[in-house]
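Below, each structure is written out as structure tokens.
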Structure P
Amino acid sequence: MKNKRKTPKYPSIKIGESYVDKLGLPRYDWSDIYHLLLTLSWPRFLALASGFFVLTNAVFALAYLVQDNGVENARPHSFADAFFFSVETIATVGYGAMHPATLYTHLVSTVEILVGMLAVAMMTGMMFARFSRPTARVLFSDSATVHPVNGIPTLTVRTANRRHNSILQASAKMTLLRHETTQEGQVFRRFHDLKLVRESTPVFALSLSIMHPIDEDSPLHGVDLEQSGDLTLIVSLSGFDETSSQTVLARKFYYASDIRWGRQFADIILTLADGRQAIDFTRFNEFTS
């Protein structure tokens, strides 16, 4: 079941379109700051970095104002001059108009330069880590379908590679998640791996149909998919990106309401007038029947 949460009150994990709250845990685990910074959205990360930069310079500006005339050519008691001198110091710019004039301000600027060097190193590493994370631009169909293939009802999900390169040794997996009750009345969330017609392909460059035959050995045999409200289908695809030389992963969650019974995806592989082949992404989610 989809469980979209409008106003977050507790720490949670997103599984597909659903949120599961984690009661009894802090919303932000500051002891795991590296993971926290990696998982922040780009707007929040940039806002946090900018806020830290401004706050740090404000603190050092106040430190420079402790001693009168500690910064040469700065206006007395001017927070703006002290703040911009701090910015120039922490960035090691040093325009020359303002400079430390006393031993105290020399010591403060020394500490600030050290803080700036450490902060720049850490921020550079964090930016690289965020940019270098392997990602896959895999397009999944909005719906899954069930239609006969060689006389067997087959659950099908369409995927495509949105990037203009290839994913090598791509592997697909389809997993069923549903609630099951034991003879003792206990309710468990169980995972069932679904057997696929083809689980891997040497090159994933265009599109790929991930298909599971609903035969007598299938956990879905005899199940009314349209009425199974607690049914969740997890489709994942992994492979080796030939451009970044990294393993990439992608996944998509489907619920009972996302499964179309008796529908079949329209063919999107076309042959152009000059004989070249093309893939029509405008028909990616269309059906033939």
Structure Q
Amino acid sequence: MKRFLLLLVAAPLLAIEYAHKPADPQPTGWPLTPEEKAFIAKPEFERRPGREVNKHLPHLWPAVPTAGSWGGTSWVDTHAKLVTYVQANPGPCDVLLVGDSITQQWGSPLDKGVLNAAWLKAFPDAKTINIGIGGDKAQNVLWRLDHGGVDGLKPRAVVLMIGNNNMFFSPETGVAAAAQGVKACLANLREKFLEADVVVAKILPCHAPKVRFYEDILLTNAEIDKLKLDVDPKVKVLDLTKDFLNADGTIKQALFTPDNIHLSLAGYEVYAQKLAPLLKPALAR
């Protein structure tokens, strides 16, 4: 079986393939070969699916592994720090957190390494591994999962929240493609952790009604609903939209930081309260 086939064994979801074979000279594994390092040193837009055959295929971008880029090697250096962290904590853990900056800010080894008060209050005894990286899109998470990001871990439960940063590109990719990126991340995690429960948290609202970013998040979440990810009994979908919006559709300001994107401690407390019953069965095993 070729590695880019994501087979969901013993799960109701259909087996899927990446939407496009990754162009990476090293599509999986860690450490990276010199060829792979040279490839991912190119700007991300030069490595998108289809670029290798001179085709513009934006509808495929979110669901095909692509290393991130902040300029130079800073993104892959950040990933390398998390790989080192994971390698230092092999074997069983209670919860694996996967996502972007909203996940990272639960408390990450990239920062102070201390889980925030909301997580500790809700899950005081849970051994938690956090591999969130700020700015990541679904395709960047896929690349990290395939390049040592979770190797050797055996989580009881996984929490995935990804897609916010894909909204920067949704005018090109479309919202259905962004939802497919979430599905691909889930499929990858289910392939790697067949025994783990997975909570897929839909994209949190941000900004304000009539702002394109806000509206595309709602549309992407509606596309995620159509995918019926929770037909798999090991998967639960968490929709926090109503918890973070007022009746008029505006965001509950107290739950967000001033940028109207990231969460305040109060926001994380709400998130943790909603996660708790979904994680309870796995943590009780």
Structure R
Amino acid sequence: MKPTNQNRSDQCLDIVIVNFNGGHKILDCINSAIALDDINQIIVADNGSNDGSLEELQSIAKQNARVVLVRNAANIGFSAGNNRAIHFLSASYALFINPDTLISGDAVRKLLTFMSSDPQTGMAGPLILNQDGSEQRACRRDEPTPLAALKTLVGNREKGINKVGKPLPAGPVEVDAISGACMLVRREALEDVGPLDEGYFLHCEDLDWCKRFWLKGWKVMFLPHVSITHAKGGSSHNRRVRVEWHKHKGMARYYRKFYTDQYPRILMYGVYAAIWARFFLLTPVWLLQSLRR
């Protein structure tokens, strides 16, 4: 992957955000990023928003030269939106964040300090907190092998892929995957590994990217001493079933991509059946939840 902009700033980082009907949350996120020091660019890829946030972003971009707005004609998905923004990177590091996150200068400095101290780290993520201060699922995960995924699907979270609820490590630790809500990525590693897989529309693309990073020899690190708050689902509360469809479809793609040749076919068929059985069994629940909002 060779971004079109070859001018690199070694002391700064670029921030990348994908927006789709992010409302006021994307504006809060942008404003928190603008206030930070040592930010080279804030690249926002808008996926055809129609809630008024695009117009607000256009106004912000006109007033602040550091804000680069990339307009996509339609909702092309999270992976593709990020990949369009990647072409505009010019710093040595890129911080990929969701539009419903709030970041601080302290968190950014700690992430950068750690990343610059370990040249083998290709990606690092913080402790991600819910709005009530609790740890959010997915910010530190094990590799979702078919067996681990089946345990998670049947509710055995103790032996599943997410480490939420387990004691936090004393310091930075290598993990199999971090959350796509906040990923600091080394530009050199990105160019080595390549962009996100656009076969994922929404969800699981972060699992895929993390796996590809460590398959290439780059470490994926979790930093428990750095924290950010993520509202989670700021632009998707009213689209629960559609979001879950893409999540389950993404997991099926992940297993086809990485495990088809490693496990017996009958086991893989069982994994696919469990994924879709879960989706169809829970769809009525999600529909009722959407109606109650």
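What follows is calculated from the coordinates using simple rules that are stated; it is not laboratory data. Since the structure is predicted, the reported quantities are computational estimates derived from the model, not experimental observations. Cβ atoms are built from the backbone, for glycine too; each structure is taken alone.
Comparing P, Q, R, where is FRET efficiency 1/(1 + (r/R0)^6) of positions 56 and 120 (r between Cβ atoms, R0 = 41 Å, to 0.05) highest? Intermediate values should be presented prior to the final figure.
Working: P: 1.00; Q: 0.35; R: 0.55.
Checked P, Q, R; max of FRET efficiency 1/(1 + (r/R0)^6) of positions 56 and 120 (r between Cβ atoms, R0 = 41 Å, to 0.05) sits with P.
Assuming -13000 is helix-only ellipticity at 222 nm (-39500 (n - 2.57) for each DSSP H run of 4 or more, over all residues; to 500) as calculated from a single structure, say which of P, Q, R it is.
Values: P: -8500; Q: -10500; R: -13000.
Of the options listed, only R reproduces it.
Computed over structures P, Q, R, mean projected area of the Cα convex hull in nm² reaches its largest value in P. Which structure, out of P, Q, R, was FRET efficiency 1/(1 + (r/R0)^6) of positions 24 and 192 (r between Cβ atoms, R0 = 30 Å, to 0.05) calculated from, if the result is 0.50? Structure of origin is P.
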